[in-house]
Structure P
Amino acid sequence: MSEPVLLIDKAGGIATLTLNRPQHMNALSVELRLALMRAFEELQNDPKVGVVILTGAGQAFSAGIDLKELGSGDLDILKGEDGVLGVKMIRTMEAFDRPIIGAINGPAVTGGFELALACDMRIASTQARFADTHVRVGVIPGWGLSQKLQRLIGDGRAKEMSLTGNFISAAQAEAWGVVNRVVEPEELIPACIALARDIASCVPEALVEYKRLIDLGGRTTMAQGLDIELDAYEEQARRFSAEAVAARRKAVIGRGRVQKDT
């Protein structure tokens, strides 16, 4: 019996999803795209999960769409029940209301790069590399890469990556803001788990709402974003509990002292 193409592990409020086609550099086959989409749909309905970590098995994060499968000539493999499957997969991730941490363990190429960009934050191994090779394959992205990358790193850098298809290193990705930080390979999952635990220790309702505000604000103007924030603030104020804040205040102060000393 073959292994599943997506491994799912849940522990301590953290779900770790591992792309599991290491012999194919975790290329995104139809089966794997479906598995990812369904996993996020199920996790959305699991209140015990506060954070998701997404990584790859073996030496790669993901080489992108399975070009061997794509080259079979059967264009139906790109479609799901209601449209393009890859788009549905990415949109399901974007609709997930809790943080997704990308643990980028190796190359993230084209569709794999788009998958990484669908995460809320990214920590990279020193072995990670990033490339957008759409122009070299001769296709146009459909999962948001042309719009997300320029907003993340600026027009010039995005055009350099996307109009050459050249790879950048993990260090370059950190300097350009593609990833939050870079760690040694053996430190990658522990660093992501530590970050996930910090996130999961926050007030769940506030965490979900804050993520929503950042996501919505990033798609609008500053003025519109400020209005969105004010609306959320006023709605929360109607339900505000001074007692709840006071109860949490001591823990926040203690945590600040610990972090100051480390």
Structure Q
Amino acid sequence: MDITRPTDLAGVLDALDHDPSATLLAGGTDLMVEVTYGWRRPESVVALRRVAELATWEGAFIGAGVTWARIEHGPVRGLAQAARTVGSPQIRNAGTIGGNLGTASPAGDGLPFLAAVDASVVLASKGGRRTLRWDQFITGPKQNALQPGELIVGVQLPEHLPHRQEFAKVGARNAMVISIASACLVRDPGGATRIALGSVGPIPIRARRAEEMISAERHPSAAAIEEFGRLVAGEVSPITDHRSTESYRRHAAGVLARRLLERCL
């Protein structure tokens, strides 16, 4: 196995230009599991941990190398809540937001927040930079729009985020668990509400009909909150697998939606 250890972004891009098929290694919390079980055998690896530019966090831009340990103590409430549910303290000190995006797992804990606020993903290669909205970047379960020779530089959040942000997930236990269902809800003072859900579809799902209904309610009644949860449950597209059933995931999505809305109110 060939391992390249660049110390700046230019070095990473040079390495990828030389070998566009090289595997990128940041925290390794997903990749090393696959290597350990023999699911992947990369011939060449570009290690990113020494690249300071990827670990920058300036205002609404979060570098791909920023760890969950930093995010859980950061100023973005909904993302911090999601970060606290990522694995163990050891995993949070290694795992990065760029890795979460690159893996593009339907259960990625950071993805519902990014979807709820319509975040964008900044990509770079020797040919330049491009920016894709989250739903243009995540194209399917564990699939993304990265091209050969390209890497994730970071995440661009909107300059103005709703103050009210809430995240929660359902799992088999309270810690170190892959979500059965997860959700992030944000609400503006005027009532505009957005919700995104994870583990209940091939990519994070925005419940658009539910958003439209509840955004029209400046002071939602108990009946409106109940209807919001019902609409969310109807918009998700979960599957049955070894972690849960389709019916339970659908039920959990509606419950999470109601609870997060109540928190925001």
*Given a computed value of -9500 for helix-only ellipticity at 222 nm (-39500 (n - 2.57) for each DSSP H run of 4 or more, over all residues; to 500), which structure among P, Q does it belong to?*
Q
*Which entry (P, Q) yields the derived value 1.4 for distance in nm of label points 7 Å out along Cα→Cβ at positions 12 and 108*: Q
*Computing mean count of other Cβ atoms within 10 Å over residues 84-91 gives 15.5 for which of P, Q?*
Q
_I have 4.1 for distance in nm of label points 7 Å out along Cα→Cβ at positions 156 and 172, calculated from one of the structures P, Q. Which structure is it?_
Q
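Read the figures in this text as sums done on the coordinates, not as results from a lab. All values reported here derive from a predicted model rather than from experimental measurement. Cβ atoms are built from the backbone, for glycine too; each structure is taken alone.
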